[in-house]
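Student: Below, each structure is written out as structure tokens.
Quick note: the coordinates plus some simple rules give every number you see, no bench work behind them. On a predicted model such as this, the values are computed, not experimentally measured, just so you know. Cβ atoms are built from the backbone, for glycine too; each structure is taken alone.
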Structure 1
Amino acid sequence: MVELRAVRHRYEGRVVLDLERFTVTPGAAVAIVGPNGSGKSTLLRLLALLERPSEGDVLLDGRAAWSGRHRGRPALGLRRRVTLVEQRPILLRGTVRENLEYGLRLRGMRRPELDRTVEAVAERLGITPLVRRRRHELSDGEVQRVAVARALGLEPDLLLLDEPASSADRAAAQTLYRALEEERRRRPLAICLASHQLEDAYRWSDDVRALAEGRLSPVTPENLFRVELPLEGANGLKHVRVGTVLIATVTDRTGPAILAVPPTDIFVSREPLPSSARNVFTGRVTRLARPRPGAVHVTADVGVELVAAVTEEAARDLALAPGNPVAFAFKASAVRVF
């Protein structure tokens, strides 16, 4: 449906996004994760046809909608197929209802269809009690939900969401994700969101992709850390402080970098075991997630929050549960540097 091809995007001469190919197919549910500054918001703005890439092409249904080689803007009909809700959305002056109506009026919708659409989308997002309120009477979380409802009312083919639940409590976040699932069942809709909540990303999306330094990460999105690599290290072995622990890695690089520890490379035990692994940390389990049948992601506070992947059987055998002690071990060579 939407594809970035050979895209490099710069701000003031600095490359902030470098993607050979990034696609969102019809009906997909894609989550983009990564540390602050990794390029998530920029990627969404390019997909939304709000910014022209410095290099490369943005294609919609295989046709070039925008290109770094041409200065023209995408046609209005193409732009209307994609809607972005930013992390801190701006509401127009007036009531919530007037905000929900605005885009529909611009597209020529008249009553009573307009009334039916507004009432239906307000109910799905759980904001019916808010429709008479004005912007200054809303919390930040309520503003986010109103903005998502306003976007859904336009019925785009692709909905882009930048941290849509960052200001919401757990109940409000679950209401939002349920509404998105209902919308996908109701009609063909692709959704691409950027989120810091890995558990939500895995639970809600069909496809989780990680960004680091503007590039797609070759490893799973957990355990990504922005670090400063030291100049010296014996035989390439360097120790880098992350949180309150030192992580050992083998690299010739120095200076700013991203460390990534694949969850599948972390050995989990109840207590430290004899091992050649240079990274051995103890702590307590903070939560468990089950991204797919038979798989368990174990998050533990070991001086820094790390996620390890185990089988359901291993989780039972190790009695993994929030609050229980755990040991994580992984080799220095398992730590990816990019």
Structure 2
Amino acid sequence: MKTCLSKLTVSFFLFVVLILIFAGLGYTQEEEISKYPSRPITCIHPYPPGNMGDLAVRLISKEAENFLGKPIVILNKPGAAGTLGTAAIAVSKPDGYTIGNCQPSPMFVTPLLEKVPYHPIKDLKMILQYASFNMGVFVKADSPFRSFKDLIDYARQNPKKLTYGTPGVNSMPYFIMEQVAKKEKVQFTQIPFKAGSETQPALLGGHILFGAGEFNYSLLEAGQLRLLALFREEPAEEYPETPILKEVGYDLPMPMPQTLGGPKGMPDEIVKKLEDAYTRAMKEPAFIKGMKDLRLPIRYRNSKELSDYVVYNYNYFAKLLKEMGLRE
């Protein structure tokens, strides 16, 4: 009898201890959320420093620091067409202290073609979109191609001889141009580079006939490059004389968002704090002026809108790549 009572007492004691431990853990988590952030935040950029995406995320993060009360450290983690940095965001501890730039190709294209250690929808939590990329088709200023139609006409008369540079084999500009080629029944020859910044020197050096992707506005304004079309969903205030592809007959999805995301398990309260801080940062005069100086468009989507946008584009490219015979 005494033995039974002793066992019951021990069991009850252990039960109470477990309750107190779990209660303590829950309290600690709530306390951490309420005090967030209590230390610096790391923001991963999955490409090298100095490109437009890098400059933009540094610009807005500097303003967001004022509303979060802690430093935001930008960590460049390039490699594997942007998937190395994106994977680092996805597998980080979901405590809000590691976030990052979730960019188009690593979100909508590469995961559908290659095995990567993350799923853009299942493993990432979207915070907000704060801008879009300026990408498009550009030629040397002295090029005989004066319009996008000139490129198509040349490609039709010279199969596979129209060479163009992209920021990578499976980059978004490549798939946009492939959709154009399919519609026009022409063939381009892609010359992939490691980054968009390498495309422009190759073009100026005469190694390719046009570039597709990110461009340096200073080269445009210096009269060294000429824009033929923009990969944008809406007309560009920064370049009012340059048509978007839709205006020259190609109504194609071309997601070019600059966004912030984190690992899927981030508490909603922390996501909201980050979303609010970066949303407020978008309204700051220094950010607005900086983006104008960079000739980059400010574009806002909140966490919910951006999540829906990611799902739509991921599904769209899954279908497109299947139609192109690039995936089962």
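Student: A value of -7000 was computed for helix-only ellipticity at 222 nm (-39500 (n - 2.57) for each DSSP H run of 4 or more, over all residues; to 500); which of 1, 2 is the source structure?
Tutor: 1
Student: Comparing mean count of other Cβ atoms within 10 Å over residues 89-96 across 1, 2, which is largest?
Tutor: 2
Student: Next up: Compare relative contact order in percent (Cα under 8 Å, 6 or more apart) across structures 1, 2 and report the one with the greatest value.
Tutor: Between 1, 2, the highest calculated value is found for 2.
Student: Taking Cα extents along the principal axes in Å from the coordinates of each of 1, 2, which one would give 72, 47, 35?
Tutor: 1
Student: Give the label, chosen from 1, 2, of the structure having the highest value of mean projected area of the Cα convex hull in nm², for residues 121-160 alone.
Tutor: Comparing 1, 2 by mean projected area of the Cα convex hull in nm², for residues 121-160 alone, the maximum is at 2.
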